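Quick heads-up: structures coming right below.
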Structure P
Amino acid sequence: MPSEIKRRRSTLPRAEARKHFVEEGELVVLEQIRKDAIRLDKRLIAIGPFARLEAGTVAAREQKTRGAVTNLFGSQASFQAETMALALMASHWLEEIVYPAVAEYQTAEEWVDAFFAGQSARGPQHGSEPSINYAFVWTLWLSAVPYGLWSETISRPSLEEHVMWVKQLEGVFEGALHRYGMRMRQGVTTADLATAVAALIEGVWLNQCLTTHHPLDRSLSIDAVLRRSGLMLWRGATEAADQG
């Protein structure tokens, strides 16, 4: 019989060995995400929390049996995949966004404050009860984002929705500029402003998933982050149209 090769024991201190294996574990998880992302492009499959969605649990909410769901979709796997696909295609929610009317505000800065307060309210709120609205669909989308590193199925609809939203914001800002007699500063476009605002909003929404207070000042609510940061963006990007 061939002699067994003895595995070399780690010579690292316990704390370093634990850290080493945790880092190796992180790589294994990333590799699994990449493998699933590649599989996803070949055939729509459920990933992340969607893969743990139980048809029976959903049916029970309606006092029905598992078969009420699986008979409609053919299988639990198909139900999981279609639920995920719907969460990824959330562009219809953009049509329901209500922006503050520029006619209702005397100054641009009052309107800007209302705009970003509204965007904060539209996003996820730490500790709130789950419901079907854009904030929670966006949160579900977050769970799929890492797969977008390697999957077109994830990245394509996400980018399409992002472009639609940025173009919508462009129109909103153009209306505000006209109403308040302002213009973009030289070298800056409304597309630049809209892109920066979209990035700011979704970046702050990540914090809104974690806290209801300003991360650096608990005396302020989380909406202060968007309202103050948004005003800085507006001031830096715009100026009075009659200025020199």
Structure Q
Amino acid sequence: MKGFFPLLLLLTGCGIKANPEVLKPPEVEIRRIGEWVYVRSLSGEIRLKDFERAGSYWRRERREAFCFYVERVGGKSERFCVGPAVERKPALHILEESNSVRVTASGFEAYRVYPLKEGLMQLEEGKSFGGVFNLERDYRERCYLLTALEGRVESPPVSFCVKPKEPPPIEEVEKLEIREGKEKLYLVWSYQKDYKEFVLYMEGRELGRTVGFSFEVPKPKGRATFSVKVISPLGFESKGLEVLYSP
């Protein structure tokens, strides 16, 4: 009986082990847009050979049909294939109106439009439409890429830009004057409208910026022209108001 308990412990320790966790395959979204193929992971981190990173996507430029492997980090690899690129591009007509732009595409049944930022197509922000699409104009130029759908494949993109609206007028500062000290000059003004900040110039050279209504500058030795420009809440700069200093 003395050897029974060690034997029992040994048998208990040699029980059936649980199966290791099954390796997960990659879960991806694959899109062909013209000559480019884009792959984005829907779950977990992935790696692709011969692809480059572009934001949250991996991409590769190749016109022909081809196959490739996607490796899920800590999981399995899986083979995927894509067909050849669509060669045709959609025709595009743009009608500019005061506050919007009407985009009319033809040649296909469905289309997508994507914002273009810093040279990259913003795939996550793409919007589908049937043939006519309205874009709001604002005070900045906005550029886009438009593709056509042929099945699940997208055509090479056509680029276009929407010109900005004229910015609203900016009122200049009021009661701009120079107050002279012993060694300094003090530019003083008033302003009643909303603003972001004021920019101070001497002979066309920027001296500084302020959100207040006065600015101190070293006293020049001779005549000098100072100007104050208003930066509006939208970030636009007024033409500026000038004042002359003559010792």
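Things worth noting here:
- Here distance in nm of label points 7 Å out along Cα→Cβ at positions 24 and 64 was derived from just one of the structures P, Q, and that gives 4.8; the source is P.
- Structure (P, Q) behind the derived value 0.75 of FRET efficiency 1/(1 + (r/R0)^6) of positions 152 and 184 (r between Cβ atoms, R0 = 41 Å, to 0.05): P
- Read-out helix-only ellipticity at 222 nm (-39500 (n - 2.57) for each DSSP H run of 4 or more, over all residues; to 500), computed value -19500, structure in P, Q: P
- With respect to Kirkwood radius over Cα pairs in Å, for residues 80-159 alone, the largest value across structures P, Q is given by P.
- Identity of the structure behind 23.9, 91 (criterion: Rg and Dmax of the Cα atoms in Å, calculated), options P, Q: P
- Which of P, Q yields 12 [relative contact order in percent (Cα under 8 Å, 6 or more apart), calculated]: Q
- Among P, Q, structure where distance in nm of label points 7 Å out along Cα→Cβ at positions 128 and 208 as derived comes to 0.7: P
- Winner on FRET efficiency 1/(1 + (r/R0)^6) of positions 48 and 232 (r between Cβ atoms, R0 = 35 Å, to 0.05) once structures P, Q are ranked, highest first: P
- Comparing mean count of other Cβ atoms within 10 Å over residues 176-183 across structures P, Q, the highest figure is found for P.
Computed from the coordinates by the stated procedures, all read-outs in this text should not be read as laboratory data. Here the structure is a predicted model, which means the values were calculated and not measured. Cβ atoms are built from the backbone, for glycine too; each structure is taken alone.
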